[in-house]
1. Between I, II, which one scores greatest on mean count of other Cβ atoms within 10 Å over residues 5-12?
2. A value of 12.0, 33 was derived for Rg and Dmax of the Cα atoms in Å, for residues 37-100 alone; which structure in I, II was it taken from?
3. On FRET efficiency 1/(1 + (r/R0)^6) of positions 77 and 117 (r between Cβ atoms, R0 = 25 Å, to 0.05), which of the structures labelled I, II is highest?
4. Taking distance in nm of label points 7 Å out along Cα→Cβ at positions 29 and 85 as the quantity of interest, name the structure among I, II where it is greatest.
5. Between structures I, II, where is relative contact order in percent (Cα under 8 Å, 6 or more apart) highest?
6. Match the computed value -8000 of helix-only ellipticity at 222 nm (-39500 (n - 2.57) for each DSSP H run of 4 or more, over all residues; to 500) to one of the structures I, II, and report its label.
7. Which structure, out of I, II, was distance in nm of label points 7 Å out along Cα→Cβ at positions 61 and 93 calculated from, if the result is 2.6?
8. Using distance in nm of label points 7 Å out along Cα→Cβ at positions 53 and 109 as the calculated read-out, with 1.5 as its value, let me know the right label among I, II.
Structure I
Amino acid sequence: MDTFTKEQRSKCMSRIKSKDTKPEIVVRKILFEKGLRYRLHVRDLPGKPDIVIRKKKLAFFINGCFWHQHDGCKRSTTPKTNKNYWRSKLKRNVEKQIKDIRILKESGWRVFVIWECETNKSGLLLKKIEGNLYD
């Protein structure tokens, strides 16, 4: 059972951002420090990637572990209330992103997925980003 009323839960959920999240800003800072310039939330690409470097044909998706159900992550839980809704919603999120990534790759883009939990480990994140940038 939910500990919040419907109104309280609605207020909490309305405050969740889809742009300029902390994990996204961490990645943007690393890219900027590397001298790379990028565009944010490019609407004309499938899935509207969070960060796009057109010159390198590289698209970044910075995924929230909950919203995109990161396998094996403690943050990828299913809420205890309204389970059918959440299972369906989260499954659609995952399926849509898989489709968007496939379309981007077929168009010649390199796609890079960074998980929210990976942004907490700056050394590992830096290695992961550098490894992908200079392939």
Structure II
Amino acid sequence: MKTFYSWEDIEMAVSDLCYKLKDESFEFIYGIPRGGLIIAVMMSHKLDIPLITSLDGMYGKKFLIVDDIADTGRTLEKSKKLEVCQYAKYATIDYHKQSIVEPDYWINEKGDKWIVYPWERDDSNEIQDYLV
């Protein structure tokens, strides 16, 4: 089974994430390529925080790393292991309780349905492409 998010759903989720961050002060926002980048751009505009596209030169800085989902948690775990990310916080729209990493901020707890975001193809497979 699949759950399809609309752009309106994403706008609302991004607004909710930004509200959760209202008392935080991040110097930069970084979006994990593919799903996280779109959300990070939207959050950058809403929060008026510069978007970065590389982690080069970020050592010692407080920044937010954004992804669309923490499903298995492997993607976030890779970032957490990087020394440059020692002061980073993590935000996702969706979080699955099986994830090995729980983001600092998230909006929806994912159930068993596969989520299709509006920037993905409607006929996307119900498995992450890096697991194929």
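Each value in this text was obtained by applying a stated rule to the coordinates, not by laboratory testing. In this text, all values refer to a predicted model and were calculated from it rather than measured experimentally. Cβ atoms are built from the backbone, for glycine too; each structure is taken alone.
1. II
2. Numbers: I: 14.1, 45; II: 12.0, 33.
Only structure II yields this read-out.
3. I
4. The maximum falls on structure I.
5. Largest value of relative contact order in percent (Cα under 8 Å, 6 or more apart): II.
6. On the way: I: -13500; II: -8000.
Going through each structure in turn, the value belongs to II.
7. Corresponding structure: II.
8. I
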